[in-house]
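The data blocks that follow each hold one structure.
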Structure 1
Amino acid sequence: MATPRFDHLYPFDELVTELRNLAEAAPELMSLESAGTSHEGRDIWLATVTNSTTGPHHEKPAVFFECNIHATEVTASTAALHLLHHLVSNYGTDPAVTRALDTRTFYVVPRVNPDGVELALRETDPIYLRSSTRAYPRADQQPGLMERDADGDGRTLWMRIEDPDGGWIVHPEEPRVMMARPFDDVSDGPFYRLLPEGVVHDFDADHVPVARDLQGLDLNRNFPQDWAPEGGQSGAGDYPTSEPEVRTVVDAVTARPNIGVYFAYHTFAAVILRPYGGHADDHFPTADLVTYKTLGRRATEITGYETASVFHEFKYDPKTSITGCGDEWAYDFLGMIGWTTEFWSPLRAAGIEHKYIEWYSDHPVADDLALLAWNDDVLGGAGFVDWYPFDHPQFGPVELGGWDTFRTWTNPPPSLMEAEISPHSTWAVAHALALPELAVHDLRCTHLGEDAYLVRAVVKNAGWLPTNITKKAIERKAVRPVEVTLECGDGVSVAGGRPTVELTQLPGRSRVRTMMAVHDGVMDPITERTFTEWIVHGPAGATVMVTARHQRAGVARAEVTLG
């Protein structure tokens, strides 16, 4: 099996080729289908990975991965490709992967937003959008600076423009670093304006705002959960799931009720985020918050990334909320465990202690110097472009340079990419193994006399999570209880009991928390099992089969012979 490159940001056609190669190399483990099409008509591919010889994918508990919904966060697709390769190449040799594919299913959408990524990866004149290429919220471009590759070198960097009213000065010891001009500055300059490299639509030298591009959608604000219109949530779209990419994801998830965990792959912050964006932690059912924190500790052990609440630790503004996101929709509407993985952080790589969001609004200049030192020592200077003169068609003489943001901040540099994403494939497998797992614990037959028998079926949840996954799923009525069906062979009839019996939800091993817990946390009562019984009539030697089902815990079957 050929190994894909994991130091590479894949254009659409290359990504599809790699996906097909993996599916063709391991057809018993991986299949590929188009789940829908993008705004511009590109396929949104969905990979299904499980051992098909141990049962169909829809009869096993499952994990879903929504990747690369934001156009410039292309590392998410490479991480998805790494996960797929990790699964199919390690089956049969890695016990965790083997167990996971024998008993679980992985649904992976490597690229939700193929249109926007194609613009970002163009060799000439790349355009960096938030998400979709559909014109929104209006069809006419507004005046102002548009981020573009002004000098045609295939990069979009920064412009520093000398201006007596500028708010920036050059660091006195490191001319590459720009510092905010102090409020009590009385020096003679020079002073600069610092802007993204670009061109101005309807140029007016006296007034140059940053223009909002026509493509102002944010697909990760278009999910139904706490959706808000444009005035309340920028880029949210015309209505929930108005965009074909988001509708494809929602349809794919709701069509697969065996999904219990939802991962969204993004960049960049080196953190694994959990709900809520718009509510404090006391909005959770208590048990769900405990579950999130327990799983989060294991995520940190494997990946090195901390887990964080969006509401409490990851706000762009402490008085605003982030809503309409995929992982929160999965949790709040469907009661799944939902996570957003934000791959990579140059700040973390440079050893800078920081808050996830607050750093960008206020940090010491020493951090900028530390980042440049990291760039010089680790990247060989590749991440930062020294300032060079350029005759801008509108501003005249400017300097271009600064951080190559797309290749160093939004995405890890190629040499660091595989090491960054690899642990998350291991974490994905571990999380899949936490899913509930329905099994027939015991099936026995007791002779009652003549041709009458008592059939007793004991079913259990052999997994860690409860069959319902979360308390939120119970609140939302998103899952049905365990169902057990008795199927009789020739000459056998049911005399007592309905053939299909609805039982209950079953807890998993997550009920056991810690030896220091109070009350029932220390105890381990047998509550993960339940049973049902039937009286049947039939000849000795005949068989009956029991099938236990749960949407999120899978399907289990067993057979017993009368007599």
Structure 2
Amino acid sequence: MVSKFIPWIAGPIFFGLLALILGQDANWDLRNYHLYNPFAWLHGRIDHDMVPAQVANFYNPLLHIPFYWAVMSLPPMLTGFLLGAVQGLNFPILVSITRCVMGEERECPQWHWYLAGLIGLLGAGTLAELGTTFGDNLISIPLLLSLWIILANYQRLQQDRSIQALLMVAGAGLLAGLAPGLKQPSAVFAVGWCAAFLVFPVSFGRRIGLAFCFGVGVLMGIAITGGFWMQELWVHYGNPLFPYFNDFFQSPMGAVAHYRDTHFLPSSLWESVFLPILLIINPYRVGEIGFRDLRFILLIIAMVLSVVVFLRQSGKNEQGALTHQKGFFLLAAIVISYLVWLKLFAIYRYLIPLEMLAPLAIWFLVDHFPLRIPSRPAILISFLILWAFTLKPGNWGRVPWGSDYFGIHPPKLTDPANTMVIMAGVEPYSYMIPFFPEPVRFIRIESYFTGPSQSPNGFDRRMRELIAGHQGPLYVMYRANETRSSKIALRHFNLEIRQEQCQQMNPDIENHTSIPFYFCAVSPVNALAAAPTRNERNIK
């Protein structure tokens, strides 16, 4: 009995310490919106600032509120340890899922469960996100809990037709729905788990009923974690998913466009089929950083070998029927989720929950080969050696631990209550805003969502009005490498930088002292000087 609690203690401690060893998180999204969004929501700044976090300004802040509280009140290393420890909760859940799939009907050494769970959390993507604020290895916790509930009660769900069994399925769906409520791309797993009920070993009508109950639970989960934010976006912008699907909702605050990132989607059927190979050859095909992990290729090889061996053995299955059914349900959930991910995103870090489950799926397939017993360990060991010697974790950006997580020293302002700060460039630096006096207003005239153009959106028009009517101190912030584009953007608002009133800012989290930020006073220029040339207008 005591051994069941060991993973729940060892997992968080191990991964909390590993997060400290890897270093402090300094990823792009953290500097762009992971700190700013919870700050803005908790301090009622949705209408005060103008999109300082670019498109991500409209993402649900709930997932990052605990981090915001921690970083504002705890030492950086304690914050990092706690973040890694919470992410380490995936380990005991993976161990429990492994026990359900591998150890129900025959003796299976416990170290098999632990090893499958450990390898699951030592993937290139999961290690890259350990101790970071991306959240893909946080939303995985309710998703894996949902899968565990289904697998742990698999036999009961086959036999029990009571309302309690249906409520259990709805509860599992609710857990799966918490994830997309917090982070929309994780909806692919809720779809995968739900659709896997269509291969559940019961009558077709009951399969539909179980999938329906699970789906209802998913909607409830989404409402719990994401409903409040959808309401907020609807009230302010007339689009509960703003800015996404604005081609349908047509909010005047954004362009009539879907705003989806389709950059990584396969361009052909050939690319779709061979993407697991392509991501090893060129990891930038599915993300912004380099990495290498063969687990998905090994999973495909194991699946192909399983089919071949199964057909050669005329469909014989040496293992227990229930264990085999659970493994098949797991495989169905993985394959369906992968296909939905491939169609909607094809961004690797959105695939983290499947990265965690892939080793278990491989182990299950190899362990259930209808071969002589000595063959299975040899195949597993070969796979493990190949994976271990080829693994290359990604790196989203880390800096050494210090006494202050961000190390920001904002300039002193004489009249914060009437000060407006213009943000220029597309560099991520909205994390600085919480460290300025709260009355200061920030508006971003240049970003991936706003900027001078022939088709200004509602925010562009609103910012022009605010700048034209502002009476107090007016400043601009930009990074040194974006000086030229920032000056051009300012000229569209009839403003120029007062170079004699510029201050440098070098926050510790940037770790790039040669590329400082500038905080400068700005003033109006005459209309003739403000008109940009055609060459200037073409510069981004």
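Suppose you compute log10 I(q)/I(0) by the Debye sum over Cα atoms at q = 0.16 Å⁻¹, for residues 296-335 alone for every structure in 1, 2: which one lands on -0.45? Matching structure: 2. Taking FRET efficiency 1/(1 + (r/R0)^6) of positions 56 and 112 (r between Cβ atoms, R0 = 41 Å, to 0.05) from the coordinates of each of 1, 2, which one would give 0.50? Value 0.50 for FRET efficiency 1/(1 + (r/R0)^6) of positions 56 and 112 (r between Cβ atoms, R0 = 41 Å, to 0.05) corresponds to 2 out of 1, 2. One of 1, 2 was used to calculate helix-only ellipticity at 222 nm (-39500 (n - 2.57) for each DSSP H run of 4 or more, over all residues; to 500), giving -16500; which? Derived from the structure labelled 2.
Set 1, 2, criterion mean count of other Cβ atoms within 10 Å over residues 72-79: the highest-scoring structure is 1. Among 1, 2, considering only volume of the Cα convex hull per residue in Å³, for residues 152-223 alone, which has the greatest calculated value? For this comparison of volume of the Cα convex hull per residue in Å³, for residues 152-223 alone, the top structure is 1. The greatest value of mean count of other Cβ atoms within 10 Å over residues 80-87 among structures 1, 2 is that of 1.
Identify the structure, out of 1, 2, from whose coordinates log10 I(q)/I(0) by the Debye sum over Cα atoms at q = 0.13, 0.24 Å⁻¹, for residues 416-463 alone was calculated to give -0.33, -0.92. The structure behind it is 2. Look at relative contact order in percent (Cα under 8 Å, 6 or more apart) for each of 1, 2: the largest one is in 2.
1.14 is what came out when Cα Rg over 2.2 N^0.38 Å was calculated for one structure; which of 1, 2 is it?
Working: 1: 1.14; 2: 1.08.
Only one of 1, 2 returns 1.14 for Cα Rg over 2.2 N^0.38 Å, namely 1.
Bear in mind that the values in this text are calculations on the coordinates, not laboratory data. The structure displayed is predicted, hence computed values, not measured ones. Cβ atoms are built from the backbone, for glycine too; each structure is taken alone.
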